[in-house]
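Scrolling down, you'll hit the structures one after another.
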Structure P
Amino acid sequence: MTSYFKGFPQSDRNEKIDMINVDELEERAKKVMPEGAYYYIASGSENEWTWRANTSAFNHYQIVPRALTGMDNPSTETEFMGMKLKTPIMISPIACHGIAHKDAEVATQEGAAAAGALFSSSTYANKSVEDIAAAAPDAPRFFQLYLSKDWDFNKMVFEAINKAGYKGIFLTVDALVSGYREANLRTKFTYPVPLDFFTRYLGGKGEGQSVAQMYASSAQNISPADVERIKKESGLPVFIKGVMCAEDAYKALGAGADGIYVTNHGGREVDGAPATIDVLPEIAKAVNHRVPIIFDSGVRRGSHVFKALAMGADLVGIGRPYLYGLALGGAKGVESVIDQLDDELKIDMQLTGCKTIDDVKHAKIDSIHYGRDDLPSNTDPSRIKPYPKTADNQIKQEAETDATSGASHH
């Protein structure tokens, strides 16, 4: 169940995951991941306020149930940039999937393809874009670009992703330097597995580098002129990833962006930044359907997906949950995570009379102030108390049953 790369343990599982919700996978992942790798995923910057707020802020908005809709069997199929998808849930780009599984991004792509979700891979991926594409040749995929100061490196990337059939670029503009990630410092985390693009261009740089060191090789000064150049030299649609206010959405559109990606990097950059769901409405209003909008950060429930779609997103990305699924179940684990959230989304669609994803985009969302309550359910393992055992409340193992109905006489 475990293989090793220079002593670093990597899961080699490939199995569906039995779960009640995706949150419970976070604690389970500790059993198969080293501490440093685990906290690279399961942490944010500084005091992690934004990291927590990304999820709790979904409680600022409420889904209004609808009655007498005469609807059943909702469908989560959708179309995005000409690509037909089985779900609006997307695999957000995260570096170094090899910390979770030996097959890294190849397994993540396989799981995303099986679930019918859009996959995106990072510049800092362990596996090559060619190997990722070969894992699911017909599956839709985007590429997340950390623009390099070295344009020869950028051109190498553009050539490779075009040949591998990537359909577009997410240009990251919110991580010009690494946020102050205390968990990484405490565990002295460095990337333990080689990053493909750095291996092919620089002969192995990436393995053994810290997050801050890797970011230092990226461009810190990105302007609208860079967007125009990337579009021209890559020949691909470019989404601006890291937009958190209407002003930057206008600037991105003015630079020729083909889409807007609303994210705060999962709370891993500026601690104290607002939760993404709280800024989505003003950005959606500014964009006004001129280009597609992708949203991520803090998504842990199908209801979160529903709210983001209803408030202006076209696709909703997940990050940490699928890496936990990757560690616990490989490709099938990733598929399990997407399917879990998709099933929860369908329940909300049924209860609001939404037959299609387009219907969800027109669903009624309220914003009514309530006192803070972002606790998990009372039966969550983190809160549940031992259930009392008495002589009167225990089921007998061999209870006598009625031969006709199968019901217990007890």
Structure Q
Amino acid sequence: MSKFKTKFVDFFKLIFPSTGLELVVFLFFLVCYGYLGSYIAIHYKIIFDDRIPYDAYFSFDNRAIVLSGGSVERHPFSYYFFNWIRGLALFFSHGKMDGNFRFALAWFSNITVSLSVLQIFKYLKNIIKLPLVLNFLLILFFGAFSTTLLLSFTPENFTYTLFLLTLFHHYAAIKLKKEQKIPALVLAFSGISIGGITITNIAKIFIPTAFEKDIFKNWKKFGNVVLRVLFTIICFVLLYLNRLDFKYKQIFNKTSEQYEKFSSVKSTPTWDMILSYFFGGNILFSNFIIRDKHNTQGFDYKGIIMDVYSSWGPYIFILILLILIFWSYFRNFKNKLVQVIMISFLMDIIIHCIMKFGLHTAYIYGGHFVFVYPLLLGWLFYSYKESPKMLSFLTAVFCILFIYLITNNYLRMTEFFWFLNKYY
């Protein structure tokens, strides 16, 4: 019983603030995001309007996700999760989908994203062991990303995926640093929860197992990894097929349809979509476009989406940031924790940039990978801890990027509020 109690306490210490400093970080973002989300929920209807099925802002499917969890092919088990979320929100709003309902949904997102930022802070502080000043700068940088700002009040799959992936990366880093294996039950639970919300992400939970100590030198350890992976896959597949009433052909048919639908946009050059939407739009807001939408039942509404960048400034920002990211990767190439982060990021690059799935709206997928930026920047700073001049240079470059990010995203958010005031 004492062992179980210890694991239970450790689990809560992993997720929630466990020191005074961590509590301050969590409360800071909770207040900032809470004010933003509360204001939008109370004064506007855009977070949830029963007449608007999807695409009210930046291609998010708020209503569909809240009511159904999304398509079963891409989001196998999110139906059950959002039943719980919706039920709690309705309890708070006394059964009405009104302002109180939106307020509750916004606060669920706010708490989740604040916990995600906390996971990044814990990783930087406990795994990389950066100086606190750099820790604070990096989480403020991450906290001001377009993805984290939008997800902080948006009830979407990406909101909860962001938290689960940051939590898993932090947990896996702890295990790898201690040269311990990830238990089979933890791996299975992670696969079901992370892959259950977005199916493609299930592959990411297997990456850390490839870097466990001596698995390619010891057949017993290799076999143990294989068994844990197979156990996770079997659990996931059986639950998934049960969710589909074992109509497995539906998976292939729907997946093929969705791939054709979300990967055939040719109106914008591929290189520009990669820079402006995939690498850029998740961090730095681009220009906005307002489009006419309708719900096929006679209700017309306005939707706002992102356009490609229209000036050289954002492109330079993104290119410099990517140089720093890949610089960090090659500088720390032999670091298994960095390899885990980068391989995870590479999977999203393959899906969206090479296979082009959803590339024209890649800015909505940031919850799957945007957290790699502060982590890889943290490892870059760490690699030059014994070189004051280079560390000063990197800090100066980072601060310039930070100021540009804050300025750009603040101005773009004022445009977003203009849109809300005019139409919602």
Structure R
Amino acid sequence: MPSSAAPRRAPLRTASPRGTSPSLFLVLIAACTAATVANIYLAAPLLSLIARDFGSTPPAVAWIASVAQLGYAVGLLFFAPLGDGVNRRRLVGALTVVTTAALAASAAAPGIAVLAVAVFVTSAATVIPQLLVPLVAERAPADRRALHVAAVISGLFAGIVAARVLGGLVGQAFGWRWVFAGSGVLTLTLGLATASVLPAERRDRDGSLLAGIAALPGLLRRSPDLWRACVRQAGMFGAWSALWTSLALLLTGPAYGLSTATAGLFGLFGLTASAVAPPAGGLVDRFGAAKTVRAAFLVAAVSVPLFWLGGHVLAALFAAAVTIHTALVASHVANQTLALTTTSTPAAANTAYVVSGFAGGALASALAGPAFGHFGWGGVCAVAGAWLVLGWGATAVRR
């Protein structure tokens, strides 16, 4: 069994949240997830405003968005595995304070370099959602575990949409610094409120705080189910990233000639993800993760030719945006639920899962840009299709 081969989990003694109903507890965690994950994507819609304020050009400051992604990856590796060995109430509270301070530094940054450092720290400390998801999976009834995980995932995607859509609108109206400042206030409020109701935990830690990082390769090697979930989600998230990160190039190019603001409204299709997550959780609880992931890959396979057709037909692009988000979220709910329940160290397993998906998405996005430059929109669709084939094909043979 995977759990017997995994590293021994530290003994845990918990107390229920005081004065908080289970439903309210879940809503608060979902809201906190939305507010904190948005911090990773705040800079992207504000690049033109930041460049103008510092007397630069948007391409010259575009690397700040990449700094946020790098910071998040570092945070995942160093902070997310700590959920198996430390008191999560204290860790969430500490990360909330650090994130708020970094957001304040971003709002007051006198130059690009200071802003980049502040964005990096913000993103590295904003891994709170990946500490809360394993907690939700642990506390949920077995027959509704995926549904509870899906509720938090709904909050996660809602936060991404809010950062990209509302962040741009607020920045245009009041200035980019107020976006960072406002997010800091929201993060501090919801983060501390969530930390205050988390179960009290007293863990007898085995090994050093960084032992979880060192155990990740062995954990993947010993748990075929976790390995399969990681690879499949890397393929799915890679396909989504290739298409979604290149979409603005299509919409603002000769094919459609839309303005940047109008093209940005396509981010609203991300709300599909929030709507799909709870039903996807119900499907996982009823039919299992394997069948749900298989159906998600079939839906994603349909979305790729729709995206290709969307290079010329706007209605096809609308349909493709809905189908790819449906496939991504259904796959994510199923694979993450599997990752959280297949070993005795859910925080470390969740770290391996999220880092794998993130790596697949980053690599596919890196290939999509040159593909668009050399082969047009069809090249991007080819990258997405290849990632789906690799993600499923690499796990088709049972290990």
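Here, each number is a calculation from the coordinates, and none is a lab measurement. It should be emphasised that the depicted structure is a prediction, and the values quoted were computed from it without experimental measurement. Cβ atoms are built from the backbone, for glycine too; each structure is taken alone.
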**Item:** Origin of the derived value 3.4 (distance in nm of label points 7 Å out along Cα→Cβ at positions 224 and 304; candidates P, Q, R)
**Value:** P
**Request:** Using helix-only ellipticity at 222 nm (-39500 (n - 2.57) for each DSSP H run of 4 or more, over all residues; to 500) as the calculated read-out, with -20500 as its value, let me know the right label among P, Q, R.
**Result:** Q
**Request:** Work out the source of 20.3, 61 here, i.e. which of P, Q, R gives that when Rg and Dmax of the Cα atoms in Å is computed.
**Result:** R
